[in-house]
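Please find the structures below.
Please treat every number below as a calculation from the coordinates, not as lab data. All values derive from a computational prediction rather than experimental measurement. Cβ atoms are built from the backbone, for glycine too; each structure is taken alone.
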Structure I
Amino acid sequence: MPIEPPPTPWSFPSADTADENGVVGVGADLEPGTLVAAYRAGLFPMPISRRGPMAWWSPDPRGVLPLDGLRVSRSLRRSCQRYEVRFDTAFGAVVDACRDPRREGAWITAEIKAAYLRLHELGWTHSVEAWTPEGELAGGLYGIAVGGLFAGESMFHHGRDASKVALVGLVDRLRSGGAVLLDVQWTTDHLCTLGAVDVARDDYLRLVRDATSLDVDPFS
């Protein structure tokens, strides 16, 4: 089980006080206790811009991928045979690939990487990786697990369907490990083809309270 960090000295505003963009507040820090408290409260951190201040977000609607609603096409099933899915064997490399500054909309700073590496050392954050038979990291994703919640942060791919294969592996792991909620922050056309849906903020906050109260650890 993950190691509980010291409690945060910060108090977050209620998620339902977010502005029209979904921002609840700006500032605080990225210490482990602050991050864990934020996810338990239905929030996640992301800079307002790459060089802007850290903001805490609660979008309405919120994107989730129902664990019984993942859509796996025939071509994706074939792709699943081309990669080996591993967990937590290359966390830093996955974060580095996700934070590649050449990517459109790149937002993961060195400060954010360091914060999630600290959480990884404490057992909270996890990577899901798709590897080629030649031993190359072809794609993956990372996020944080809090009880029955997995909050995805970012994903990448260098090989065809590699990030999708990692997502299939993640959903299998979460379902078998007792998790109940996969948060994807915002839906995109790409995620919607895989089964992601929008839920109202009030509904999400109920889901996240129930999920984070569960005494489960899908990655143990």
Structure II
Amino acid sequence: MMMNVLNELRSWAATLPYWEQAALEKIVKGAQFTESDYDELLRYLLEDEGLVKPIEQRPELQFPIKDDTLESSSGQIKLLRIFNMQDVNALVSGQILTFGPELTTIYGANGSGKSGYARILGCAGFTRGDEDVLPDIRKLSYTTAIPSADIEISDGTSHKIIQYQAGSECPELSQFYVFDSTSVHVHLTGSNTFSFSPAGLSSLTQLAKVTDKVRQRLNAKIEK
């Protein structure tokens, strides 16, 4: 099913302007969008509309071109470790939380930092619990600090380290669900909406968000 969706996306993407194809390619490859990415896409948009002259040769896009490596992937992502926590609660710097191939048990007294790890993973993946990653209030810069962590994953053939920042999207971990004591209350007292869609369709949702942000930057340029 996943490959059928991707093949449909390839055919549809070929009808899009270059800037939207470039955005979709970044999404399919699991890129974490930065300000420079949005600026790059805005420049492509202006070039597509003939509003500015291209300043360099455009890179050849690999999507919607068929990618055999994508089809050979099992799609099963394993969480290996989380480390290099910055401004996350009061976690001691230098700590590494490594996950085993089966069951990993984490224990400690109240206030020892267990929730700090859970919140990072829940925000990077998915949770119905507490989605706020709290900074270290002992630091004077805690009001402006952005909690972050490095998360290492594996698809069975290679490893990848994701540099995650609170508030950003992390499509590589979209299949991970964190179920903790906070989400228990949501499940027991709130409504649970159930739906299913092929995994590849999530790329369209992300594309809508990315193109909206590019258009917001375009409107800001127009008003200026």
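If we compute distance in nm of label points 7 Å out along Cα→Cβ at positions 27 and 107 for structures I, II, which one ends up with the highest value?
II
Starting from the value -9000: which structure in I, II was helix-only ellipticity at 222 nm (-39500 (n - 2.57) for each DSSP H run of 4 or more, over all residues; to 500) calculated from?
I
For percent of Cα pairs over 28 Å apart, which of I, II scores largest?
Structure II gives the largest value of percent of Cα pairs over 28 Å apart among I, II.
Check the numbers for distance in nm of label points 7 Å out along Cα→Cβ at positions 123 and 139 across I, II and tell me which is largest.
I
Upon calculation of log10 I(q)/I(0) by the Debye sum over Cα atoms at q = 0.14, 0.23 Å⁻¹, for residues 91-178 alone from the atomic coordinates, which of the structures I, II produces -0.47, -1.19?
I
Determine which structure produced the value 1.0 for distance in nm of label points 7 Å out along Cα→Cβ at positions 115 and 147, calculated from the coordinates; the candidates are I, II.
Corresponding structure: II.
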